[in-house]
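Below are structures written as structure tokens.
Nothing in this text is a laboratory measurement; each read-out follows from the coordinates by a stated rule. In this text, all values refer to a predicted model and were calculated from it rather than measured experimentally. Cβ atoms are built from the backbone, for glycine too; each structure is taken alone.
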Structure P
Amino acid sequence: MFLQPRKTKYKKTRKGRLKKLEFKANTLRFGELGLKAQVSGMITARQIESARRTIARKIKRKGKIWICIFPDLPITAKPTESRMGKGKGAVSHWVSRVRGGTTLFEVCGVPSHIAIEALKSGSKKLPIKTKIFD
């Protein structure tokens, strides 16, 4: 259902810090139009899936959609009202670290006005500021 790694070397990792901009993954590789992140942030697997479904619904499953990010960072959470200590909490969800300039989605095989409308509606499901580019 949601994206997550099949197997990881370590169950829990540290979140780390986000860098500002990305210069390697900021071009189109497969599609004709793309959705690019303008700022850095973390996108959960649920948000990626929600945006993908919205884009697929808008293009009426005619063209092809590429998801260019993958949630590989586990985020842990301790139960509410539990006392301090006793280790780190269990993995609650998976996120993808996204740097500004990273391509998030790519679309091809549909007219550009439909693709633009689909990417706009998909970007509303994401927590960061995005931009459509070709």
Structure Q
Amino acid sequence: MFRVTREIDFCYGHRLLNYDGKCRYLHGHNGRAVISIEGSELDSRGMVLDFSDIKKTVSTWIDENLDHRMILCSRDPVVPMLEEMGEPLYLLDENPTAENIAKLIYDQTRAHDVPIVEVRLWETPRCFATYAP
């Protein structure tokens, strides 16, 4: 089995509902998504997938949907006010935890027929969440 990995840095804000710690307040992160792709065979170029193809698919989606946005639960009471102000949002049906954001990136990448096996989302230099089915 062959595996290639691409790291994608982006900035985002969020807050967690039903949470007693500091993350209940609006705050931001310099996140890093680590995308791992596997294949048992290489293409005619000797690659699982070209790193630039990963960038075109995954980095573009992250840049257009998550980078410099508030990622919030659609039930968050601040959503209407932020929408009225024209703030860029990405809304989830669930709490925007690192785990749920990692799964979101995985699902969006998989939807583009990329043979993804894992997403690791670094929320801080010392903390990350991983999603792999």
- Where does the value 1.9 come from, among P, Q, when distance in nm of label points 7 Å out along Cα→Cβ at positions 44 and 76 is the thing being computed? P
- For structures P, Q, calculate volume of the Cα convex hull per residue in Å³ and state which one comes out highest. P
- Message: Quick check on the output: 2.8 is distance in nm of label points 7 Å out along Cα→Cβ at positions 4 and 92, derived from one of P, Q. Which one produced it?
- Response: Q
- Query: So distance in nm of label points 7 Å out along Cα→Cβ at positions 12 and 68, computed for just one structure, reads 3.4; which one of P, Q is that?
  - Reply: P
- Query: Which of P, Q yields 0.10 for FRET efficiency 1/(1 + (r/R0)^6) of positions 84 and 116 (r between Cβ atoms, R0 = 35 Å, to 0.05), as computed?
  - Reply: P
- Here relative contact order in percent (Cα under 8 Å, 6 or more apart) has been calculated and equals 28, so which of P, Q was it run on? Q
